[in-house]
Every structure is written in structure tokens, then in C-alpha cells.
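In the part that follows, the structures are each spelled out as C-alpha cells.
None of the figures in this text is laboratory data; all of them are computed from the coordinates on show. The shown structure was predicted, so the numbers you read here are calculated from the model rather than taken from an experiment. Cβ atoms are built from the backbone, for glycine too; each structure is taken alone.
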Structure P
Amino acid sequence: MRHKPVLLNEVVDMLNCKPNKNYVDCTVGTGGHAEAILERIGKGRLVGIDCDETAIRIAGESLKKFGDRFVPVCDNFTNVEAIFKKLNIGFVDGILFDLGISLHQLDEPSRGFSFMRDGPLDMRMDRTKEGTAGEFVNQLPEKKLVELLRNFGEERATRRIARRIVELRAKKPIRTTKELADIISGVFRKRGRIHPATKTFQALRIAVNGELEALHAVLEKASCLLSIGGRICVISYHSLEDRIVKREFLRLSKGTPWENAKCKPGSASKVKLLILTKKPLVPSRGEVLLNRRSRSAKMRVAERIE
């Protein structure tokens, strides 16, 4: 099953996709948003970046009808400046980030992202990197586990979960997603609206992939690579991501002199964004009914004005 792109019409509209302009999808996944953008921009090009080799392969196959107008790149989006340099790209007219994980990652047990399918505790988006979720679970000291669950999962039962993990891993290593999910479920007397393991799995995934650090690092870089009038759209799925995007957009809306910026000068003395979404855009009720995974999505958009 192909991943359903979230807020598809809103993305194409807010990116202000125009014929013969160039765009970047920094989290191309299997190509849902990219396909809609390519259909709108005529002879324009779209660079699709993803650190997941499987995603890039699927995107390349599904978008081959666009020929060399689609440029797939298997890399981490934090390297966007180096990618631009290698491809001899100056500025682009729109940049998209659709954060989080895709359907093909969740539905593949061997990736270890989901507690709904039993598989190894992996959770790496880039499987060439070291450091799996299993290593975090089995090797981190209890105090570090508590911090991880609190900071990246906003989990209330952090101490109880960490203590139970440490107790049980002393008897034998915790190897699979089902083992970990069952351990966490056993900590809670009552089961609420969401699965008890949801926040712990989120926290581990964020930690394994350094997701928040990467988001912090890339937003200013990406803004520097926009042409004047170019737009940046970021779709997030939990408050930790959304908070970073909100704060970074606000900071960049006040203007960032080049001597303080993290990127090279372009056509202006500073980077300045105009925030176009005072409140984040969210999926319609109809979209949530058709695609339950979209229910937590929030999109913030800004335009480079200097």
C-alpha cells in the first residue's frame, strides 16, 4: 500500500507551485507530495531527498514518468547545502518537510517502528547508521532512559517504564517490538484511548534518528536556499516538532544577518521570513476519516521576503 500524502492540496497551494519553477521535497518518502508538485510545475524540477534507501527506490520507480525533472537523492536533509552544491542548484522556489514516519516504514515489521507488528527493535530510518532502538533499550542507564522518555515522548510514567525495562533486561535482553510493547502495557493498570506504548516508541524513534536535532539544524539552512518569494512548508506530527518549527519561524521572521546565519550569503544581506500561518493548518474532518494517520498533522508555512 502506498503512503497517503497528508494535507496534499494544502501543500501544493501553500508552496505556491508554479510552472517551470524548482522545488525540493526534503522528506520525499514514496513520492506522494512530490508527484502532485511535479504535475503542477510543468517543466520545473523537483529534488526529492530521503535518507531511507527503500523510500528513494520506491519514489524513483513511481515518479520515473517525469524523467529528469525528478531528481532523487538518498541523503539526510541536514546536508541540503551540500546536495545543492553537488547538483549545481542556486536557489529554489519552495521547500517541503513532511516529518515523521511513512506507511511503508510502519508496515514493514523488520524496520521495528510499530508495536502493532512484531519485529526487531531497530527504528533506524537510515539503516547504514549505527545505534538501534534495541541498543538504547538494553544499554542506557535507568536515569538516561527516564530522560529519553520524558524529553522525547512526554510520557508521564517515565520512571515506572524505565524501572521495569531495567528489571527485565537484567534477566534477558529485550529483542522485539512486541516484547517492549508488552512490558510497557504491563506498567499501566488502565488502558486509555491510545496504546500505552505509543509515547515510548515515539521517544525511541526520535532518539535513534536524532530527529529534533536535525530539525533544529535544517530550518535556517533551508530558508537561506529559498529565492525571494520562495516558501517553506513544514508538516509536523507532535508538539515537540511543532514547537521547534514555530519558534524557528518566529526567530527568522525578525531577520537573521548573514554573519549570524548558518549558510552562505545569497541575494540579500539577511534572511527574513514572513509567517503565512498564524495558526497551523490541520487536516479536514473528511481527510482524517479517510486517513486516520493524518489526525495529528499540523502544517506551518513561511515565505522568504529578504
Structure Q
Amino acid sequence: MKYTINVINSGLRAGEDIELTCPIPEGTAYVKDSGSQADFLEYDREANILKWKIKTIGVNETISFTFETRISGSFIRGGTVESAFYIKGDGQYFNIAPAVKKVRSYIFQTIVCMGDSQIVVSNWPAYLDGALESTYPHAEYKTIGSGVPQQMAYQGVRRFDSTVAVYHPQIVVIGYGTNDVGSGISLFAAGIQELIDKAKGIGATVIVHSIGYIDTDIQPAKKGWQSYNDVLQEVCANNGVPYVDIAGPMSENPGLYVSSDGMHWTPEGGQLVAHFVFNTMRNYLDGEGKRK
């Protein structure tokens, strides 16, 4: 914050021994050497007060005094900064009308990305968090990767309350299917439906991403995985939930995005997933990064 105080002598004679006193507003810190008119400036560090002492100010003369402060972390949830400056000298005393400034709160958002070992292996939620933090500097994101190896959607339902709902997230990203392929489409669809219902039940915005590309030459037991994505897309459409296709982009360069086992994602694959989830998530955030 930068303060400018203009002292004007509108009297009929010169003013003498003028003293401008500026207590540094509570919750802010004086920026060293930022005060103008340095020859007349004193800074009482212990009392946290700036004082300018002017010997004489002529008739119709104006002297400008400026200084800067930094807002401290105590305002992370918002508040009001208010000045209490005054001027005295030549037998007179004036309170300067306070300058009042509202400080907006930081935005705090919690996101839980739940799924299977793809989260553990690729750590893609960390890339998502980085994209959010760099795009919305006034928001603070807690992006949690909640992945359990070998888990299927219906098993995720069982742990939702204890491992997802406890964080009270504003957004829940659901990513199951790699382990569900072969277990039966009906069981998979029911599990995804329950997860969506649970996430909506705690007031969260829900995003679902598809199963990633699977090389069935290496993983023959996963043949038919595309039909599980069709089911995912249908369940999302029926619930008004965004569906993020990652299989299509991965299939363009599986050697880069999928590891040698033909199924798990490489770090580049994790970045790809984060990119597409982020692009969808932005539709549900306002200009400062808060969930709409």
C-alpha cells in the first residue's frame, strides 16, 4: 500500500515547527527506506511510527509525503486497514481524515481426486495443484490425491466418507475404471453413480475423467475397456456431471503417456490428465479461482 499525504499551508503566514505523525496502520509493516523527504523523516521502530519534522512551510506551499507498507499475513482472511495520521505545529493540531481500505480474503479451496493406483503412480493431482496455483494467485488450493491401488469404483464408495468427505471438498474428481474393466459394466456403473451421489450429497462439484489408454496387446484381460468409458459418459450425462476424455489424447502417443506395462501412466501421462481436468475445472471457477 502506498500513502500520499499533501500538507498545504493555506494561511496568511508561514507555518513553523510542523510535525506530521503517521503511526503504521495495524496489520501492516513499513517498507524500509520508502518514505519521501528523507532529510526530515524519523522512524521509531519500537513504536512503529513515522514522523516528519518540517522547520518551515511557506504561504500557499504544498509538501507531499509518501511511504509504503506491506499487508501482513494477519489479513489472509480479509479485513480493514485504517490510518490514524495527525499533524501538529505552530500551536495547532489536526487529525487527518482516515484512509480506509478493505483487504479481500484469500480464497481457500479443497479438491479431492479419488481413484486407484493411477494417482499413486503418476501423482497427477500435484500437477493439477500447480496449474491452479499459478493461474489463480489469489487462491490457495489444497489438492488431495486419494488413490488406492487395485481399487474399483464400488470399493471407493465404501471409503468415501472416511477418506474424502472428511476434507469437506468443494470439488471432487472421480477417476476409476482401470481395475473395474472385466468386473462387469453394471457393477461399475452402479459404483460411479453412488460416488457421484455421495459427492453431490456433501455439496461438492463433481468431475469424472475417463479410463486412460490401455494397450490390450500387453494387457489382454483389459479388452473392452472402451465400453467402460461409454458407460462412464452415459452416467455423467444422466447426472449433469462433466466427463473428461483422457483416452483419446493418450492414444495419440501411448509410448509417451503410458508405461511399459501398457496401463499405468508415466509422469507425462499424469501431466496430460492434469491438463485436461484443469481445463474442465476452470469452467466451474470464477475469475479468482473460487468454485462458482
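Can you spot which of P, Q the value 2.4 was calculated from, given it is distance in nm of label points 7 Å out along Cα→Cβ at positions 205 and 229?
Going label by label, the one that fits is Q.
When mean count of other Cβ atoms within 10 Å over residues 53-60 is computed across structures P, Q, the figure 13.9 traces back to Q.
Ranked by mean count of other Cβ atoms within 10 Å over residues 5-12, which of P, Q sits at the highest value?
Details: P: 20.2; Q: 12.9.
Largest value of mean count of other Cβ atoms within 10 Å over residues 5-12: P.
Each of structures P, Q was scored by distance in nm of label points 7 Å out along Cα→Cβ at positions 61 and 85; the highest score is held by P.
Rank structures P, Q by mean count of other Cβ atoms within 10 Å over residues 21-28 and report only the one at the top, that is, the highest. Please report the intermediate quantities before stating the final value.
Details: P: 25.6; Q: 18.6.
Greatest value across P, Q: structure P.
Out of P, Q, which one gives -0.87 for log10 I(q)/I(0) by the Debye sum over Cα atoms at q = 0.19 Å⁻¹, for residues 45-116 alone as computed from the coordinates? Clearly, the read-out refers to P. A value of -12000 was derived for helix-only ellipticity at 222 nm (-39500 (n - 2.57) for each DSSP H run of 4 or more, over all residues; to 500); which structure in P, Q was it taken from? It was calculated from structure P.
For mean projected area of the Cα convex hull in nm², which structure out of P, Q has the highest calculated value? Walk me through the numbers before you get to the answer.
Numbers: P: 16.1; Q: 20.8.
When mean projected area of the Cα convex hull in nm² is computed for each of P, Q, structure Q gives the biggest number.
So percent of Cα pairs over 16 Å apart, for residues 29-68 alone, computed for just one structure, reads 26; which one of P, Q is that? The read-out comes from structure P.
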